[in-house]
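As structure tokens, here come the structures.
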Structure I
Amino acid sequence: MIKRLQYSAKLPIHTFLVGLYFILFVYTYNMGTVELDSTFRITTASLLLAASLYFVFYKLLKSKQKAGVYTSLLLFGVFSYGIIYNNLEDLYYAGIWPLHNIHRYLVISYLVIYTALLIFMFVTKRTFMRPNHYLNILLGVLLSFNIFQISLFEFRIRNNNKNNENPFISNTHIETTHLSDSVAQKFPDVYYIILDGYANQKTLLNFYKYDNSKFLNYIKSRGFYIAENSTANYPVTSLSLSSSLNMNYLNDLTDSVDANTFSRLISRNLVSYYFKQHQYKIVHVSSGYNVTRHFDFADKSFIQNGPNEFERSVLRSAIFRLDDLTGFMTYLRLTSQFKLMKKALEEPSPKFTFIHIVCPHPPFVFNRDGTLSIHSISDMSWAPKENYVNQLVYVNQVIKNYIDEILYNSTRQPIIVLQSDHGPWMPSNNVEDSYMARNLILNAYLVPDELKKNLYQTITPVNSFRIVNNYLFNDHFPLLEDLPIDKAKLLQYPVFRNYVHK
């Protein structure tokens, strides 16, 4: 037993467990919304970081135990920076913390504390065997607890057969016949482009004092039909896309507490399955967000090289929360996606291409000309209004260019559904104003004239592909009643209540 204690006291195993603990800690709070494989890349990065820092401080302090303890404490500060920042920000808005520029004072505090600690480690004669031993035990216990939670969750998920099913696919009878290559080539390419949080023209005029007519007139000139009175069916992306990509309302599924339900409905959606059954190639341009990270029926997925949604969550809990001051990672993710969209055009026809662009949704990282906008940003803050409009103006230009490229590269007229999943969260003193801003959406269709006659001003996303598929494949999907966002359910969302000023 004594030898074991000595062994534990000598080896700083905890140094390599700190990052892993924080990563799994974040994962346990997001189980059901992200998948375990999202943790692999950032876990590897944390181990490399720990090894690099340990090597540096071992060379400096000439002691395994000192280097291990100091590196662990430093990594604890690195991985908890964003958490500390969030708590101080909450205190600031509660009127308890007096200092506005939190990053400045937090960074200064870090520099002072860790410089003083390093000097102490350097001059002290203590061996740090005992702290090393206790840290090994502490990190081992904490990590074991996280692993137990994750194992229990994964076991429950894997043994629930329903998790692999999409009821809309199993309940929909699809009749298809094998088509020759020459017949299949006569089908047009179909693009489904989602602009996350894109406001309707009425919302922009009433609340943002911005007239979007230039963009709307442009897409009209390219042959688009704009359903000017269209509304979202659901107030959040996961529900909205689960509905539109399955051509159905979710009904009692919206009461499910398992977020995996909606991830599954999107990744194994009826629309892409239906197109695949009709010999379309399925092309998916990833948004970098977990909600549209997977497209199980995709023949080709374009994935950005930047951090995925879970990795960004970990980074925002860590010292990389300082990216608030630049927005560079978000800027990099979006510009990478815009490049991948162009590559998707090269895929063979006929193809169904799904693109979810998390923009003009915050963070606001674009000026109107597409240059990086440097200011304090947040995933949840829809203010100031000027920054939202600036980002919307730039994404307009991106979409205009992309539409032109689609048309230029198409041998026959494509079908394009350009849609927002929901409107913005609008700070207001009036519940009705905030509701209408979230409810009204952009909903535009580039379709043949024969199909255009079936469109109407109040069509909602749930019916978009019922109409398109009826036309393409001579099917008979009945149109559903066009229902807007349920106001009573919207009022239950804490985030909605936050945007309605009392």
Structure II
Amino acid sequence: MSEALPGMQKPPVQPARVRDAAAVVLYRRRGAGGAAVFWLKRGKDLRFAGGFYAFPGGRVDPADSEVPVEGAEGLDAALVVAAARELLEETGVLVADGADRVSARQRADMRRALLEAKATFATLLKEHGLRLRKRDFVDAGRWITPPFMPVRFDARFFLVEAPAAQDAEVWPGELSEGRWIKPAEALELWNEGRALLHPPNLHAMRVMATFTTPEDAAQRLSTPQNAPGHIPSRIEFQRGIHLFPLETDTLPPATHTNAYVVGNGELLIVDPGSKEVRQYARLLALIAGMVAEGKRPRAIFLTHHHADHVGGALAVKERLKIPIWAHERTAERLPAGAVDRLLVDDEVIDLQGLPAMKLRVLHTPGHARGHLCLIDEATRAAIVGDMVAGVGTIVIDPPEGDMTDYLAQLERLKNLPVSTLYPAHGPVIPDGPGKLEEYLLHRQHRERLVFEAIPRFGATLHEVVKKAYADTMEAMHPIAERSAQAILIKLVREGRVVRRDERYFHA
């Protein structure tokens, strides 16, 4: 990913369509007080929240509106149906009037029939004489996915007590694991960066950690803080790393650059990239709320100099009266005096707070000569700027970009190793090493295509791109030319290709 290239017109930002969905906070009471909840881990390859921990749930299907629900009509009924259906599909738990007459084997058969699309939920309920009731699914809040996400849901949460005679179990498939857990344990895993949670699920775990009665829990689940219009304004997938995407003039298909606010006391603000006042004003409002809670902005950290990463840096610096930190090569590309501290490879930034954080700076040239990453030493989470992207691709654009350096730094990050990757564009990537390996393999494949695109009598850059990037839309070929040139420079440097005038030949 990079800033938009000259001549490219940025399309207007069009948020993804919002789909109705339901989620179930399934719980069991524990002794004299407290509760355990059933959570599951979504498969890392799922498009939405892959690799995150969540509660059972999913989108409303058209057929859900055909199932009657005692005490509900219309969309309210369809949401209950979706909740009950997804609960059965993902956990094997059946919540319905008459479920106590259904054996464990019959529940498993119902579940299998649903998953294999051999029967509809309506048919299965009718066959077993079951009826859904609204009162079994207690309203527990509404959450709408923020507009910057590529997949969006309007999710209604329900609080459901697990039937005493049933147990929950995850079957192999889209879910990688699932179990009953004490909310306090889940929150500790979140604190340690070992369990990523979206804001609705983090809120639910915090509420259920102090469970007293279903009525109290439902009321608190339905009234979260920092969620105007049901959309979360604070996104903290793991403790101490807040994600805050800003609309920028970046390279499509991305429409935003992710700013990050890092720290639990002292705050480091990473890449306030939007030059639009209304955009960085939103970021400043978030920081103001954190200041009101006793936190203190310490500095702005720039991963590199591209406009979609530094657009609001000077304005934020002026408003917060804090310095800008960056690499020397980045400082050279910004106005004189803009950067107050030059960072070098392997130095450590200490952020005071509860808990304190130690962030190791890595100089990772390749996309840009002054590119930096930040590694949280406690969790190995990595804020990686434009080393990888959650959406789109990374452009290596010579002479600023260098493919040899870029591949070496991908390998370095993979071998550290890192855990979760926080990129500048697109969703967070829970399986950091897997994504880095994927990038390395993709680049090797593309290099092979570029090399093989050179015939015996040689080829121009344009001819190489036309053949090596035949799988890429022609409209993107001007961008592909930049990366292809970076590959050819690498091959020339390695002695595998020679350049004569404007043509490339095998050495």
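Which structure, out of I, II, was relative contact order in percent (Cα under 8 Å, 6 or more apart) calculated from, if the result is 21?
The read-out comes from structure I.
Where does the value 0.45 come from, among I, II, when FRET efficiency 1/(1 + (r/R0)^6) of positions 419 and 459 (r between Cβ atoms, R0 = 41 Å, to 0.05) is the thing being computed?
That value comes from structure II.
Given a value of 2.1 for distance in nm of label points 7 Å out along Cα→Cβ at positions 219 and 347, point me to the structure among I, II it was derived from.
It must be structure I, since only it matches.
Tell me which structure, out of I, II, gives -16000 once helix-only ellipticity at 222 nm (-39500 (n - 2.57) for each DSSP H run of 4 or more, over all residues; to 500) is calculated.
Going label by label, the one that fits is I.
Given 85, 51, 43 as the derived value for Cα extents along the principal axes in Å, which of the supplied structures I, II does it correspond to?
Clearly, the read-out refers to I.
A value of 30, 12, 6 was computed for semi-axes √(5λ) of the Cα gyration tensor in Å, for residues 299-354 alone; which of I, II is the source structure?
I
If we compute mean count of other Cβ atoms within 10 Å over residues 147-154 for structures I, II, which one ends up with the highest value?
Biggest value here belongs to II.
A short reminder: the numbers here are calculations on the coordinates, not readings from a lab. No experiment lies behind these values; they were computed from the predicted model shown. Cβ atoms are built from the backbone, for glycine too; each structure is taken alone.
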